[in-house]
Structure 1
Amino acid sequence: MKIMFLNGGLANQMFQYTFYRFGQIMNQHDDWYLDDSFFFVNDIHNGYELNKVFGLHPNLISEYFDEDVWAYMIEEKKKGKSIPELLLENDIDIRMISEYGNWREWNPFSGEVEELGREFEESKTLEDGNIYYNGYGLKSVFFKKIEKVILSEFHFPEITDERNRDYLDEIQGTNSCSLHVRRGDFVALGGAAPDDLYRSMVEEILKKEPDTTLFLFSDDLPYCDAHRKEMGLELPDRVVFVEGNSGDSAFRDMQLMSHCKNMIVGNSSFPFMASLLNREVKTILTFRNDRYI
């Protein structure tokens, strides 16, 4: 049995699902599952979205157990026990492979832990025995190795509303460039990129594509509007603030970005996944080449 942790927002779920599908395809000797217990005890972002957005039905660990057993496990999880710990306590010999040390927070475990200090490697999906994978798999290699499969499964619903249809028409009808600015929880965590970094990336894309129309996507559009000069948003001839996609329609921003001809990919998995889905892109500039490989 192989189990991949599932948590966070849509993009994180998509990367974790991609690692899970990569493992399924490369290692067909084992049964693979996604641990969706996080969404039974946490109210974050828009909850579990793989089914809501893409209609996917992966093997979820919540469906592996009888209903009463799962209810007991969730009650124990609320007390601080992780799924792998509960399995270990019930005589299921399982070990953990974790990208980083955050397993102590998300999935505390008293058994054997291999802490990598980096993203998962392909070879980790082929190891013997029951393994719990704690991490995100934020590497394009898993996506690209099974690209045809993933592209067929990450199929967005058709855009039918007039506002997003207009955005899409303009994106496809101009030399468009997406810029994603994530603030929100990143500000509190100290992970928000400085304004001048966005400015330098805008300047760089304009050197390559001087006639570009910039499409701005952000969870804090008022901040971007108030800091246009600092962020370089006064430089292009045209800047379009993409508005109105939040809650259950937040995925539309990723869908729209995946059609832009150029992309500035900030320090978030959301635009990174959009760049992998994009079949029309000419130029991609990224903040973090060290991670997104």
Structure 2
Amino acid sequence: MSASTPPAPTSAPAPALPEGAYAEVIGDPIAQSKSPEIHAHWLAADAGLAARYERTRVGRDGLADYLAQRRGDPAWLGCNVTMPIKLEAIRLADEATDRAVAAGAANLLLPREGRVIAGNSDVGAVMLLLARLHEAGRPMARLHLYGTGGAARAVLVAAAALGHGGIVIHARNLQKAVQLAVQFGLAYQPVPLDTPPEGDGVINATPLGMVGRECLNCDVSRLGEEGWVFDMVSAPVETDLLKAAKARGLGIVDGIDMLVEQAAASYELFFGRAPDRRDDAALLARLRA
């Protein structure tokens, strides 16, 4: 199956879920999250699943209490985790998957046999989106990664799995960037965040460029003609960085693409089967409106 082809819906019987079953997304702030809309779209298409997906505001100080409450709730199927608690989530979980450990952050918490497991579906989403760029003929020899946090680590784990080691990290904290470069065996030395990228592609794994935060490096003039930009920011959908890439005719992957792919993996873990993605075009159009 092509990396760009959504999977067909499963014909297997619906899994048995507890009464009142629900999953959710947590973080602070949380009102802006598009995850409930994504999951509601797929749940509406799956008549066999009696479940819901919600949002709950949880900050760093409240995560331990939140988990203590959810552990005793048999209807809780787990949660997605967003800023600023991805690092705390992996620390407070009982166990963590290999990808969550490698990324040093969790965007998933799942109840399993009385324990809470930290997972990371960001890694798989990045792998899929990079594979799509590769299938489309976009070059991958020299990539530029903005950031050193949990999202950036997920990119590095995904890139390593795909064999892409030619990555330049752009960061405000160069000491942390150097540590990551050494840990992941990168071919290039990190550079300051505002250094213009030269090469094939840019991945923004920082919150810079989102609503209320300035883009500190939107210069894509030195990327190649077949270059591309992947911006994980989803609000606004078209960031200043993506506008600069669009003006040059470069390939584009936006934060909505990232949200939907990590959500698809999360959905299967929460509800026991893959979502019906045959109407994803309508979902994507609505999320970008």
Structure 3
Amino acid sequence: MNGGMKFFYSSFFAALSLALVYAGCSDTVSDLNVNSEPGVHQQGFATPGSSGFHGTYINNNKLWNLEACRQCHGNDYAGGNTGSSCLTCHNTDGGPENCSLCHGGNGKSNPPKALNGQTSISYIGVGVHAAHLDSTKWSAKVECYECHQELTSFDDSVHIGSNPDGIAEVVFGSLARNSLGGGITPDPGWNRTDAKCSNSYCHGTFKNGNVNAVADWVQPSSVYCGTCHGDPATQNPNPKPNGVYISPHFSYWTLNDCYLCHNQVMNTAGEIIDKSKHINGEVNFNR
């Protein structure tokens, strides 16, 4: 073989090798850590408890939109051009997009737990989610959309978006804005710094209610019957707006007298017997 042919084949195989390397790495996601083997995640990426575990990596880098994962594993996470399916482990509804993977658990999508694993009520990402959704004391379950906008998809901008910050924006729904008339129009507000809700129908902004009542998101004890309507000092729920009892409420009435006018809601022991008729946007009187 003459020198010209040797040069031709050498150049051809060199170019072919470069093309194969480029094709093999062209789908590698640039913002995921990899080890020395091209196209493979860092050590421990699939091992729970490892410092390199993908759940920890995604959380630490706020990559919850999973766009990087889909680039290699396919939009359905079934393997894509890697041939490695995420659904082997993520075999619940939604796969890696299952709500309770990031927040909540035991089939529930609401905290506890929070995105960072916190379960304490005193943490703002947990707060009294459970008191509103799972173990309500005074009302029927408060739906997620009453505090957060409804989602149209996992990647909805009001859920995660392209640049997630890990903060759930609060946008009050119709319940918190409900007006019972009497010149009272709720204008609910959320103060993340203080973790408090104010001017909400749910917590006193209604006719004969305590319109200045503020609910502390991380202090369940900050809310009781008297904070919304009645006397916050004694916890007596007998309506007393501006320190004045409003007819037909008499000054000597207590929690045990509510049933006299509201026996669909309360019993003689002052217990709520139908949560769907309390904080439901209307006043339920005896029939």
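We did not get these values from a lab; they are worked out from the coordinates using the rules stated. Everything numeric in this text was worked out from a predicted model, so none of it was measured. Cβ atoms are built from the backbone, for glycine too; each structure is taken alone.
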Practice problem: For distance in nm of label points 7 Å out along Cα→Cβ at positions 172 and 252, the calculated result is 3.8, so let me know which of 1, 2, 3 that is. | Solution: 3
Self-check item: At a computed 37, 19, 18 (semi-axes √(5λ) of the Cα gyration tensor in Å), which of 1, 2, 3
Solution: 1
